[in-house]
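Peer 1: Several structures are given next for inspection.
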Structure P
Amino acid sequence: MAYFAVAYPELTDNDWQWLQEIRRQNDSLYNVIAPHLTLVFGISEFVKEDFIVEVKRQLAGARSITFCFKCCTVNKDAFSEKYYAFLVPDEGLNNLIKLHDKLYSDKFIQHHRKDIEYIPHISLADSQDKLLIKQLVDRVNNSTVEINGKVTSVDIVYYDGSSLTNIEKIKLID
């Protein structure tokens with residue numbers, strides 16, 4: 001169906017387990033993909049090799065990104081009736097946005113959605129019940145959550161609508 005570029009963040013074991021426990025209970029993609037930040041959203045108009053070449057070209061010289069997540073937000077999906085609980089970074093936000101924009105700067109430019117704000121995030125939950133999502137967001141924000149980590153690579157993945165295939169990992173400069 002489509003190729004994506006995602007970053008699987010390096011996290012402590014405790015933070016990973018905390019994320020996965022919330023996702024296991026609330027995220028419909030829990031069994032499809034691990035906690036991640038999407039940098040290039042699904043593009044189906046490229047053959048695999050061309051997609052890989054473009055991502056690698058745009059990532060040439062890109063540096064690792066450290067981050068800290070302390071806040072959760074409600075996000076309404078632009079394409080469905082779903083609401084999401086997004087864990088968003090307090091630190092590293094600008095660098096993640098710049099990396100996202102760089103990836104869309106040339107051959108993917110026609111696929112860059114300018115009508116939807118890019119919010120770097122790790123999804124914790126999705127539901128059509130906005131109250132359920134708001135309660136989860138409030139619970140997270142009333143806790144002392146502080147997830148520090150690093151993005152050291154970008155993975156190219158293929159999603160066929162039900163399962164995900166990891167194709168290639170591209171290391172960033174440390």
Structure Q
Amino acid sequence: MAAALQVTDPEWRLRDERFEDRGFVANLYATTRWDELTQLPWSDSAKTAFLHEQSRLQADHYRKNYPGAALCVLEHAGAAVGRIYLYASPGEFRVMDIALLPHWRGRGHGECMLRTLMQTAAEEGRAITLHVEPNNPAQRLYARLGFTLREDKGVYHFLGWTPRSQLSTAL
């Protein structure tokens with residue numbers, strides 16, 4: 001995926017997340033959840049502290065439940081702008097998380113990463129799955145790319161994409 005991203009633009013780089021990325025990752029997570037807290041009568045500093053703690057708990061969960069997962073930071077021109085967390089198992093890629101800073105959203109970068117992953121998945125005969133909130137604007141992107149609802153889990157939709165080669169052999 002990193003090589004494919006760099007082919008499209010040499011300013012892009014995907015690298016392993018490092019310990020010193022904790023602050024960036026916490027702030028990125030906060031940007032993805034901030035709007036959910038608008039109705040709370042908390043101060044901005046209390047909201048930030050809460051979201052940073054949630055980010056830490058999420059990271060702990062991912063490391064415990066997805067050993068060996070690729071936890072990657074996306075950089076543009078040397079600056080961190082997003083992340084993609086990916087777990088590979090036989091027959092499946094699980095997109096654990098994909099997020100970009102607000103300025104980078106809606107500009108096709110997430111789609112580029114997903115299309116690159118879809119190409120790899122098709123070559124390897126793997127499905128792609130992910131969880132996404134029902135009201136997340138990324139739902140439109142996933143639908144456009146051919147992801148379908150596998151299970152409505154209430155607070156999350158479990159979506160999946162299967163390469164055409166697997167669909168034809170399943171029929």
Structure R
Amino acid sequence: MASLTIVTLCTGNASRSVMSAMMLAQLADHEGISLNILSAGTHVIDGQPMGARTRAALASLGDVDISTVPLHRSHQLSPGDVAKADLILAMEADHIRYVRRVHPEAANKTVTLIRFVRELSPDDRPVTERLAAMSLGSLSLDDEQDVEDPAGGDQEVYNACAQELWELCQVAIAMMGSGSLD
């Protein structure tokens with residue numbers, strides 16, 4: 001089975017993209033789905049570690065094994081990331097706007113995580129084929145499909161974000177598992 005490369009994308013690559021990358025990797029591994037997952041941000045101070053609230057939010061889930069958390073360092077989305085990616089899962093519409101502006105060649109493989117789980121066809125065609133059918137580069141953007149940024153919030157806000165991401169990532173993996181990856 002081929003491997004799919006996914007880039008999870010948020011603003012600072014400190015919370016949402018980090019959590020979702022970790023969740024997707026663990027869920028895919030559990031389901032025997034071959035994914036290569038990277039995380040990046042649109043406006044990053046490179047090299048920053050995962051914050052304590054992000055780590056605590058992951059731990060609050062109970063289902064996520066944080067002992068396997070790799071040493072995360074924040075990373076700005078690069079042309080190399082874009083070239084490697086089969087799919088860029090953005091956390092909000094503004095991230096897609098950024099990709100369309102800075103990396104227009106990636107517009108057809110960039111979608112919000114929420115839109116991905118709500119609108120990807122659940123059939124057995126390859127994920128890349130189902131993505132192509134969505135015409136992502138020309139879709140109107142809807143801020144209602146954003147996973148809200150927990151930055152600046154208290155631990156409960158981070159925990160709620162982690163719970164939302166956990167639920168979305170479970171559906172995303174189920175959607176990917178319904179067909180071949182390439």
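Every number here is computed from the coordinates shown, using simple stated rules; none is lab data. If you're wondering where the values come from, they're calculated on a predicted model, not measured in any experiment.
Peer 1: Where does the value 35 come from, among P, Q, R, when relative contact order in percent (Cα under 8 Å, 6 or more apart) is the thing being computed?
Peer 2: Working: P: 35; Q: 18; R: 29.
That value comes from structure P.
Peer 1: Hey, percent of Cα pairs over 23 Å apart derived from one of P, Q, R reads 43; which structure?
Peer 2: Attributed to the structure labelled Q.
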